[in-house]
1. Ranked by distance in nm of label points 7 Å out along Cα→Cβ at positions 35 and 51, which of I, II sits at the highest value?
2. Match the computed value -10000 of helix-only ellipticity at 222 nm (-39500 (n - 2.57) for each DSSP H run of 4 or more, over all residues; to 500) to one of the structures I, II, and report its label.
3. Identify which of structures I, II gives the largest calculated value of relative contact order in percent (Cα under 8 Å, 6 or more apart).
4. When Rg and Dmax of the Cα atoms in Å is computed for each of I, II, which one produces 14.6, 41?
5. Here distance in nm of label points 7 Å out along Cα→Cβ at positions 19 and 67 has been calculated and equals 2.4, so which of I, II was it run on?
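Every number here is computed from the coordinates shown, using simple stated rules; none is lab data. Because the structure is a prediction, the values reported are computed rather than measured. Cβ atoms are built from the backbone, for glycine too; each structure is taken alone.
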Structure I
């Protein structure tokens, strides 16, 4: 995928994020601990079942972004896992939040993208941080 070192500034192959799942499960656990202190045990068990079911459905239905490629100025292409088709989008801004990046797109049909730092290689992470500072 990366033929030469200069390609890292144009191609961002993405791995599945373990950090996103850890944050999701951690938030659910925190909410459940707070609910346990406030509710009766039967209601708490109901919240546990519903919470785990909702989080599982969220992670199983989420499209996995596998490749983000810079084409020209703010024009980028996306490829999702399980599809061979490539979408072209226009990116308005890349915001760096240390643990993840928010990529804001101009298209209303495409949600803003969240890219976690554990999805990128070390070199691609440095390149993405530089792009975030410039946008």
Structure II
């Protein structure tokens, strides 16, 4: 079963551009960490003005990043902010008009757990985003 997260921010960061997103990934991770990673940038299947970045490790496990803006993002941010325990997260999320929808492939053997954690750290550090787990209805 795949796992989804929402990374909320107050404005489209430099990560909104696919080339910048990939360049930031390469700066954040070591060459060794990315050695078995294939990076693809695809057009969004519904909105061709948006892109999806797909990372695949060892041809088995993948992570998909899809930037989103608009009214639905603001509504989801307001709902998520109401669940925030910390005032800092609440203040940051309630003003969000940008998010990156993150989807991780199933990892039953837990072989890629560190990859998932590092990718969420990447979004927090490189883009100053707040990570929300819709399944647990909580922030990381």
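1. By distance in nm of label points 7 Å out along Cα→Cβ at positions 35 and 51, the leading structure of I, II is II.
2. II
3. Going through I, II one by one, relative contact order in percent (Cα under 8 Å, 6 or more apart) peaks for structure II.
4. Derived from II, not from the others.
5. Among I, II, the structure yielding 2.4 for distance in nm of label points 7 Å out along Cα→Cβ at positions 19 and 67 is I.
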